[in-house]
Structure 1
Amino acid sequence: MIDSVGMMNIQRAIDYINSNGTPLERARLAALIEAAPAPPQALEPFLTLQNPDGGWPLYNQPTLPSTLNNTCQALNWLAELDALDLPAAERAFVFIVARQGKRGLWREV
């Protein structure tokens, strides 16, 4: 979405996301630009990716194990969408805290 003089064309980027983005991507765009709440149907496919341990899987692929990185990214997206009050967010926080080491550090396994 860079024009011939190296400037980003914001409207083209918005149009691209609205035309080609997932429901979650479109909801994030609307939240960032219009402060619009996320419709539940936009969140549902994303929330179903959460693993039983409360984390989100590597690359957001359902068959892969949870990672701290993807779980933190999921919480960031939920924060953008003003959805940190959902039970999924609470489970994600529990996942992160449970993986904190005795010295206060986190390490991906």
Structure 2
Amino acid sequence: MRSKDNDVIMKFIEKMIAKIERLKEGLDPEVLNRWYRIVEEESRNKAPDELRDKISVLQDPNLPMKFKLVISKRAIPFVIDAIESNLEKMPYATRLYFQVVEGTIWEEYEKYRERP
């Protein structure tokens, strides 16, 4: 009986380790960079010609987890749409990260609109 209990415990531990590894992978700088590139490309494809050059993502070479979005105010809806259309495809941690990015973009946009 003890052997079966140990097998069950080991399987549970292996499943938990796998879940933790998947979560950890989602916040890897390379994973984030790949998703930023996907969002950037899709945003540009959806945007009109005159806004395509107004959408870019820059990754800090010294701080690989730091990204800078350079977006024209008129291009924001295309970036948000690209984020939204990719959320379900992203690893869980990456999805949460991009949901925060999306919220931050909207907050900054609202601040801009409220200025006199």
Structure 3
Amino acid sequence: MKEDLSKINRNFLILLKYLRKHFLLSAIAFYYLIGFALLYLAKIDILIPCIYYTIFNVRCPGCGLTRAFMDLVQLNFTGAWHHNPLIFIVFPGLSYYVIKDFVGFVKEHKENK
């Protein structure tokens, strides 16, 4: 039992070190997590609108990615495609990068011990 707790604590500390190393990305992810929670639970939209669209009234290639991701989380693939089809390239690529980076960080951390 004690060994399981120490393993959990060790893994939690590794995660905290990773989040500290990538502070800016962690802060952005936390902001979006809070924004999604507020939007789904209280219908309060604090997510940042597209600045390019706001100024020039022209949609950029990234317009709709946030809404598409929210649809993807709800397994609404048609809605995600409608908001921005690029989500089906960006999300898997970004997920692969983050997982690969985290696995590399964990391996590096365990080798340095």
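All of the numbers you see were taken from the coordinates with simple rules; none came from a lab. Please read all numbers here as calculations on a predicted model, not as lab measurements.
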Among the shown structures 1, 2, 3, from which was the value -15500 of helix-only ellipticity at 222 nm (-39500 (n - 2.57) for each DSSP H run of 4 or more, over all residues; to 500) calculated? 1
Cα Rg over 2.2 N^0.38 Å: greatest across 1, 2, 3 for structure 2
